[in-house]
Structure 1
Amino acid sequence: MKNVDAIIVGQGLAGTTLAWTLLEAGLDFVVLDGKSRTSASEVAAGLMTPITGRCFAFHPEWDDNWRIASRFYRSIEKRINTPRFFHHVPMTRLFRSDSEALEFHSKAESRLRGAVSCEPATDDPRLIRDFHGGFQMPGGQLNVPEYLSRSRDWFQQSNRFLPVNVELNTPLTIREGRVQLCELDLSARWIVYCTGFVPSPAEFLSPIQFNPARGEILDLEPAEISLSQVIHRGIWIAPQPLDAIRVGATYEWNDLSDVPTPEGRQWLLNRLAEFFAPETKVIGQQAAIRPTMHDFHPVVGIHPHLPNVGVLNGLGSKGSLTAPRLAQALVGQMLNQTPIPEKDSLSRWYN
């Protein structure tokens, strides 16, 4: 039987980042993922931005998250000697109306001074129509599919990856302080679930309350223009390789299939046409289920009643930014019993 420190179930953004963090801490692992459905990580835009939403909310932990994430992704690029998949990218937030611009300048500009630049955002008529101004802010973009693919290749080459699915309703076998997956001939001190949303979770994880939402994105080919920045205006537009762009995203809470829909496609195209001037050609459409929680906070930590079981899940739309810090927090709890903040802790679902 192969003995490791941790078995990681799921190789999305959470599972991949946890694996690298364990390795940095000197712990060995095996990642299990049979890729039975499209994960939210695989279609994520990987955007990292300090200000979001209609109220121009500044992420309260932006500085720590940004510092940790930037250092983490650069270190992985160097470790596996791969072309960069993490980039510092200019972010532009466009106002949707003169009234929104007035609200920003009267209520938010002084609060956000130092975090944004109010130099005129792009007003190139070849790019933007119905221009009402905007602001620029620092940010980054993680090519999530590339990060996952390159990492999986490295895990496979180092015998740390198995392309199998784990039946989540199968009772765990724990003997002498170790989890045993006898059918895979694996034994570990911890098993950590990074599975995203699953309709039928293991009974010991059933108190966790998901609020899953299906999201759809489009890949487009714009005519006669190359985009070098991320643009936010209700939806987001992000540059992709070969001068393509990615546009997202829809939110749907009732239909939780991962099949793209004509309605999702048309909704995105209609929103894009409100302000994006170039003609575009659809070259791809994808859908996946976001594993968001009812309280919109991630789920991180060791199970309060099963010390061999951990969870890192529910990272949401800020996952590329927060995953490295949250993975560090989980490893800190695994090794040193460092408490997880209550708002993010797995234990909050068992109180």
Structure 2
Amino acid sequence: MTDGTVERQGLAARLGAFVHDLDFNNLPAEVVEAAKGRILDTLSCCLAGRDLPPSRIAADMSRSVAGECAVIGYERRTGMLEAALANGTMAHSTSQDDVISGIAHGGSAVVPAALAVGEQERASGAEVIAAVVAGYEMVWRILKAVGRVAHPAFRPGTIFTALGAAAAASRLMGLDAERTGHALGYAASLTPGTPNEGWWGGTMEPIIEIGMTARIGLLAAQFARAGGTAAPLVFEGPHGFLNCWAGRNDRVEQALDGLGRDFAVTRTYIKPFAACGANQVPIQVARTLASHGLGAEDIERIVEKLRPGAKDYAGLDHAGPFTSHVQALMSMQFCAAAAVL
């Protein structure tokens, strides 16, 4: 990362060089252990959600393609892209997958991508771990450069995850630094993030979107490996990723601050409850009250105080009625009430 040519290039090239140069043997022990923990947590989320409707649909879709990659929780193997989609969907289906900086879901996209490509390429465990570290890092780094998204209708949880999947896939496919930068560029251009209405309507798009970002990351790496090129200023250019999602492109250095010293896998929040990250503390508080004998009959109402604008996020301020588990996962009202009961 100190080469003068790299420093003069765009953010995609600089991050691509980091992803390529990351060496498992130089990773601190706590980073390796954290990555192992993120893998195990994601696998547990997959198993917890395997029987929910979005998971079943994604798993059934994988039947049409033969391959070497496992569909977690099912006795079948499928193609690399199909496995990433199915496993990513399963990992997110209970909304208990981990979060980075309270916003982005690293594990449910990065880990399925790394496992699928790792199986396809017959990678070692060390190689998969390094790929997971690199994937989480890209999610966090671009999240830092964006800061806060420009509109509450955007879905931050999926804006960044394809980048992590692309980084993990690029390492395991053996892409050089230049090709990895192109893969990040494709992932930035293909990433979903709007509309975000499914949380309110209780439909399946919010769940399947994460699986799609895992798949997009793999496609981005494949296209780059085949010789495809992406815009060198895909992130910081006037019409680039940062202006698109944040309405500003002046935080590039935020993405590079501490790169190679501070690692996202050690900063990731593991959710104790199957619900949106915004509902974790209210659920814990309600459970604590209930453990002291306070029952539903003792409560007139529950008031939650949030940061300005937080309740405008799709599905959080939803008092019902509920038609699917997707709505319940997001609803502050449902989660707090269920914790008391």
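Things to note:
- Distance in nm of label points 7 Å out along Cα→Cβ at positions 191 and 311 - highest-scoring structure of 1, 2: 2
- Source structure of the calculated read-out (helix-only ellipticity at 222 nm (-39500 (n - 2.57) for each DSSP H run of 4 or more, over all residues; to 500), -16500) within 1, 2: 2.
- Of the structures 1, 2, the one that 0.60 was derived from, the read-out being FRET efficiency 1/(1 + (r/R0)^6) of positions 15 and 95 (r between Cβ atoms, R0 = 41 Å, to 0.05): 1
- Which entry (1, 2) yields the derived value 20.1 for Kirkwood radius over Cα pairs in Å: 2
- Structure from which 1.9 was derived, distance in nm of label points 7 Å out along Cα→Cβ at positions 31 and 215, options 1, 2: 1
Read-outs: derived from the displayed coordinates by stated rules, not from any lab. If you're wondering where the values come from, they're calculated on a predicted model, not measured in any experiment. Cβ atoms are built from the backbone, for glycine too; each structure is taken alone.
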